[in-house]
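Where a number appears in this text, it was derived from the coordinates with a stated rule and is not lab data. Keep in mind that this is a model prediction, so the values were computed, not measured. Cβ atoms are built from the backbone, for glycine too; each structure is taken alone.
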Structure 1
Amino acid sequence: MSAVASKVQHDRLSERNFRRLSAYIYNYSGIKMPPGKLTMLEGRLRRRLRATGQNSFDDYCNFIFDKGGLEQESIYLIDVVTTNKTDFFREPNHFDFLRDEALPALAAAGLRRVRAWSSACSIGAEPYTMAMVLEDFKRDKRGPDYQILASDLSTDVLERARRGIYPAPMMEPVPDAMMRRYVMRALDPRRPEMRIVPDLRRKVGFTRLNLMDDAYTVGEPMHLIFCRNVLIYFDKPTQQHVLTRLCKCLADGGYLFIGHSESVTAMELPIRQIANTIFVKD
């Protein structure tokens, strides 16, 4: 290990620089970085020190805050702090409701094309799960066509999501019939990977979007919006702002899904709860 690499490896993030970084991260992304996250942030930022040629956390913070480096570095900084826990069919009752209640209601209303949005899509498991349910409903029930928008703040996870390649164990929650229809196994048995079939991948469009933006440029109103397990990283005022903007993007009669550990209690929103963490806009 070189002397510079050794210095980076053993350098420590000062409380002052942690406060500067956490304030920027909060203002940019809404993600809270309490003091207990200092060690985590320090560990994740070490590769950014190496990537930008900085010898210490002091040099890195001077580079981004005092020397104009923030404009080029902000995307990478946010990439390293975002949490990207995701699974196929995570919180499965949401997808049961989608199949049994939401889609039949939208079809009965005469809708010919469902617009759906996975607003914090991570590496793509959520929007591809949505696509499997929507495609099954279209095929088996002669349901409406659909298009899915999938967005995230992290450019790294969006690139992985576009490829649609996952470790085989990650696919275990996918029902057998859907596995046969929508998932391809690697031809080389030594590669324990699976890929979403091209026809399904074409139904999902990926884009970078910051939920802290003043408005969300997502086109026509959405009939389905999933915003699950991201609100927990925001304080209450930020949650209110995000949910208000999401509701503006939701069509009348459309459905909003949030995570099971999240709540809209005491918030003024144009939606009503119809199931656990599921809401409809009247």
Structure 2
Amino acid sequence: MLGHHRPVWAPDDVDIETPSAARMYDYYLGGSHNFAADRELAEQTIQAWPDAPHLCRANRALLRRVVGYLAGGVDQFVDLGSGIPTVGAVHEVARELNPDARTVYVDSDAVAVAHSRALLDGVPYAAVVHEDLREPDRVLADPELTGLLDLSRPVAVLMFAVLPFVPDEDDPAAVVAAYRDATAPGSYLAMSHGTDDYRPVAAHRVVDVYTRASHSMTLRSRERIGSLLEGYELVPPGLVDMIHWRPEPEGALPDPLGGDVTRYSMLAAVGRRA
């Protein structure tokens, strides 16, 4: 894949030949901040799991529902592995309900960070941190975060479709626990996570595709995903299929997959730290 054209908006130090999981996600959502290598591997994912674009859009819709719920009780948000804050991003949804809500986006992808900073230039109460979510101490000590958020007060930590990119050898439970322990009582964790419970053969084909991306993918069972929420009291309806977490009123948004949870194969939960 050598010789791919570098767009003018791409930072000079970005490797455009290695597909990025973050930029592949941008492609699934119909975004334009991705490279040929990202698109090529994303298309291979779609061959393995044709519903992938619908899954990603449903995950974004879930994020908006969750933030809308959380904004009634907290005014500080940390969006880990945020990608590019497209329309309906955390800061927009939160500030519709609370104009004083503050949001920090965190991502390790240089293109996502650069574009996020451009989009958020001049936007009050929003910042971007260029760090890997697997380094909680570095994330939480970053001046962009500490300058905007007060961690002695409740904060909502968001992990949407990112924990599959934390392999078992990096101990995702310890990563989640580090964020939990660093936040005040009354804080929240909100997550979505892909599962291989429903369609293991197709799911493993997707996992195989991602071995060629910047981050490999680990899909987990409902039981293992639930174990990541230790220390949190789950708010109703608990750990459920993504489309069943406080869905929009029936008929408000037609489901392109007809409500088939196996075609999404993604679970979601929101937990509160006592």
Highest-scoring structure on mean count of other Cβ atoms within 10 Å over residues 113-120 (candidates 1, 2) is 1
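Among 1, 2, considering only distance in nm of label points 7 Å out along Cα→Cβ at positions 49 and 257, which has the greatest calculated value? Let's see the in-between values first.
Values: 1: 4.2; 2: 0.8.
Evaluating distance in nm of label points 7 Å out along Cα→Cβ at positions 49 and 257 on every structure, the highest lands on 1.
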Distance in nm of label points 7 Å out along Cα→Cβ at positions 81 and 185, calculated, reads 3.1; among 1, 2 the input was structure 2
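Quick one: distance in nm of label points 7 Å out along Cα→Cβ at positions 73 and 145 came out at 4.7 when computed from one of 1, 2, so which one is it? Show your work: numbers first, answer last.
Details: 1: 4.7; 2: 2.2.
Going through each structure in turn, the value belongs to 1.
For structures 1, 2, calculate distance in nm of label points 7 Å out along Cα→Cβ at positions 137 and 169 and state which one comes out highest. Could you put the intermediate results ahead of the total?
On the way: 1: 3.3; 2: 2.1.
Largest value of distance in nm of label points 7 Å out along Cα→Cβ at positions 137 and 169: 1.
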P(r) over Cα pairs in 10 Å bins from 0, in percent, calculated, reads 7, 31, 38, 21, 3, 0; among 1, 2 the input was structure 2
Computing semi-axes √(5λ) of the Cα gyration tensor in Å, for residues 25-176 alone for each of 1, 2, the value 40, 16, 13 comes from structure 1
